[in-house]
Structure P
Amino acid sequence: MNRDVKIEKLIKTSAEMRLKLLQMFSFNKAHHFGGSFSCVEIVTALYFYKMQFRADNYLKPDRDRFIMSKGHTVPTQYVALALMGIIPDEELASIKRLGTRLQGHPDILKTPGIEAPTGSLGQGLSYANGFALGGRFDDLQFNIYLVLGDGELQEGQVWEAAMTAAHYGLSNVCVIIDRNRLQSQGKTDELMGIEPLAEKWKAFGWDTETVDGHDIRALADVLDTFPRKSGRPFAIIANTVKGKGISFMENTFKYHNFNLTEQEYLQAQKELQSRLKDLE
């Protein structure tokens, strides 16, 4: 397939994912809207462009791994897995119901396609390092991709794991930071500043790039450079907008974990359907 055609298809896929995500959440029930919508393009580019991960290989030892370290935004991952045919599409409506497989944080024991039980923030990179070292010992060739929240970078374990990845030369580990600048209680940099972010990752021994996290082409271009010839782990700082795609949610920490009214839901659905129609 022509690359331009493929990129256009990915852009449409991301729009479909946003609409499916909203419909899965529905209204009158609290969900993590903001961060789930901010990482849609990142998840799209990983699952449908970069990763060696499909319905026919997702249990094989040499598959690529994806870890949603900010586990509260796993619903975006659920939608991707449904589009791939790993989770039945009709199961999405069961999210956060007692006894179902699709809970508000990832369950590695029950949910197919989930690699790590994240949600206690800051632990995802340690999982990624474990996968990388385990694969090295078993002589397996695969890559590990990890999405970190920017508020999550306030956790010390992230930086311990960053040192570990660089020290052991885990060049098959790629971290993508969802830099939407908001966390549950307000602006990330006001609550606990994390800048200069690119310089920090470089100082910890990582190759580092910054990209527009909603630009599928830019994400594809930077992912094409991984694994890196340098032999170092790779950190991508993806600048994003919390609540991306829904006008009243964008750049508003209120919707980090919130419930929509039926009126808000219908407005959001109309906006996302309009976006999808424009891409047809």
Structure Q
Amino acid sequence: MAKGMREIKRSIKSKQNTKQITKAMEMVAASRLRRAQEAAVSARPYTDKLKEVVSSIASASGGSKHPMLQSRPIKRTAYLVITSDRGLAGGYNANILRKVLLTIKEKHNSKDEYAVFVIGRKGRDFFQRRGIPIVEEVTGLSDSPKFSDIKEVAAKAVQGFEEGKYDELHLAYNEFRNAVTQIPTLKRLLPLGDIAAGADKAEYEYEPSAEEVLNVLLPKYAETLVFSAVLEGKASEFGARMTAMGNATKNATKMIADLTLHYNRARQAAITQEISEIVAGANAQQ
């Protein structure tokens, strides 16, 4: 009985230590979530305004002739997948990676039909384990990423589409809704397609020409969309981690309560047995 009680007490201590860790991680994630959410929200007006400008120029200049706006027969598809470097974030990484892998299996018959760009160590390791070649990768992003951190991978993906290496480019990330809701999203980034549809044809003069301004802005706009998705992904990551660690803390609390109940019952049984033995010994001496 004493051995069983020692094991229960040791287990309670272990769960208490785990609870302290998960609670601390939950609080850290909560503090980082606020900053990441502010960054994601503040980037949206810039992206929207850039889209408005690009749409206006494309509409006024007949920009539908630009290769980034042209749809063509799909022979090769590129995927830019945004994940995290660390785990312990619930289904944050698993959900988006499962979605991408399922899409690849459904749409492609061979590795020659697609290419993968990855942001985040979890995504890189996931594809490497499955023998899926990675064109470009970025790992070790800070909790407050900058555009320069992902510019190279975004530019290579966009440039690959411009040069005709890929006929479409898809962006995979977790869209941030709130701290407990992150939506795994896989959407087509390029071609931009009907970006000029419904745009206001403002009368502006462009130097040297509207077409040349559009040639510069369209790649910038596509890269900005990638960076915006990275910010959304960071906010989603911290929201998912905060939720996961909160659930882990609650589970640890419940397990500690159950183990404490078992310990008290075992202790009570041991005391009762000792009293019974003492009484039996006293009766035997009479």
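Where a number appears in this text, it was derived from the coordinates with a stated rule and is not lab data. Predicted model only: the values in this text are computed from it and were never measured. Cβ atoms are built from the backbone, for glycine too; each structure is taken alone.
Consider the structures P, Q: one of them gives -22500 for helix-only ellipticity at 222 nm (-39500 (n - 2.57) for each DSSP H run of 4 or more, over all residues; to 500) as calculated from the coordinates. Say which. Only one of P, Q returns -22500 for helix-only ellipticity at 222 nm (-39500 (n - 2.57) for each DSSP H run of 4 or more, over all residues; to 500), namely Q.
Hey, distance in nm of label points 7 Å out along Cα→Cβ at positions 167 and 231 derived from one of P, Q reads 1.8; which structure? Going through each structure in turn, the value belongs to P. Source structure of the calculated read-out (Cα extents along the principal axes in Å, 115, 41, 28) within P, Q: Q.
Looking across P, Q, the calculation of FRET efficiency 1/(1 + (r/R0)^6) of positions 79 and 255 (r between Cβ atoms, R0 = 41 Å, to 0.05) that yields 0.55 traces back to Q.
Going by relative contact order in percent (Cα under 8 Å, 6 or more apart), which of structures P, Q comes out largest?
Values: P: 25; Q: 33.
Checked P, Q; max of relative contact order in percent (Cα under 8 Å, 6 or more apart) sits with Q.
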